[in-house]
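I've put the structures underneath this note.
Values in this text are rule-based calculations from the coordinates and carry no lab data. Everything numeric here is computed off the predicted structure, so don't read it as measured data. Cβ atoms are built from the backbone, for glycine too; each structure is taken alone.
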Structure P
């Protein structure tokens, strides 16, 4: 990697910027590298414009890919700060989710307006605890395309403001724990408050994949599996039945 690309990449990593490094692995000039940042800045040369033009899409997808172009093959390697999981409700499942998310390298934030629940004793594995109402906390956190928001409370005074505020953000995943009956109640309340029916479809509820989860750790696994699958654009089915590449995608 050229010195200018390396130096700028290191600076981007230190500054929590999102970027993608393109490397020509077949075609001319072989081995050429370029760094494209989310801001639009590009460092380096020799990489086909057709590859560079996909930088923003690649950054948002947060997955390395092999780009098959007309006259070249280019490997795209994505860099950026860890994804964030914002959990509304300092309930028992919240800490199991934080503990599991740590294994993925994610940053976890637990929000609850009830100070007696949002404590280090109850939620020791959270990276951050915020004792505020959901809409205030989400305004502070500002969920982006690398943020998943999960509502674990079963109280309309928390659920509805949390989901409404989450839908106003660019969060790539919005999940809500609870039965199908609870989801329908939430839907009615949100529609009554002016949320568009199409927007409501962004909410995954009941959240999680159907893995037969019973305990809190299993529930956390089910929910995180759905979040990871959605972020990768996958259905979450069995790999043996999938026709897609398991790792880096070729597009």
Structure Q
């Protein structure tokens, strides 16, 4: 039996776990929902059925399989769903391409997302910003950043500078649960950072560490504290070998 959804609720963001450590995010208000980066479909369809929610849109941050492979099956179940994704890639399903500065308006959930291009992990990567909420895929993680699969350290550094310029109260919703391992690495880079020590103790007690606050990333994330693109590259190389 489906649960009834109370009307006139503020929007709520919930995680659906996928693969080993992926997050699929569900934003819902009233009976409508938006899905972010559905790498798998079964969990999403089950969640929608159990909750009685109606998905009206999908937001894609980049083209990697663990962020898009559930889209086709979800689309088969909900043919009217609108899909948004980066203009700088070709996704294997119909979608509305978005670029830097575009505004994605989703009327049913009364939300407008500004698109920010943040290449580095991939060349096509975008983020979606709504006031104090940022869906940033695999660019910025809890205490880390994405690997440089396509982009350069210069591009990643520039993308992180865009994020650094946002309101410090911005909540960061990324695509993976990597926080604990990222903190362990960060503690090898700044052994005397008391904010890192405190964050480590807190995360040990958490199963879900996301969202994180931008203010916390500015204090503890070595990639957000990089002084230059070259410095970021050096940190990224050390993290890849960690």
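One of P, Q was used to compute mean count of other Cβ atoms within 10 Å over residues 94-101, and the result was 14.1. Which label is that?
This figure was derived from Q.
Output the label of whichever structure in P, Q has the greatest value of Cα Rg over 2.2 N^0.38 Å, for residues 22-109 alone.
Comparing P, Q by Cα Rg over 2.2 N^0.38 Å, for residues 22-109 alone, the maximum is at P.
For which of P, Q does volume of the Cα convex hull per residue in Å³, calculated from the coordinates, equal 122?
The structure behind it is Q.
To test your reading of the models, identify which of P, Q gives 0.95 for FRET efficiency 1/(1 + (r/R0)^6) of positions 86 and 222 (r between Cβ atoms, R0 = 30 Å, to 0.05) when calculated.
P
Can you say which of P, Q returns 0.15 when FRET efficiency 1/(1 + (r/R0)^6) of positions 14 and 190 (r between Cβ atoms, R0 = 30 Å, to 0.05) is computed?
P
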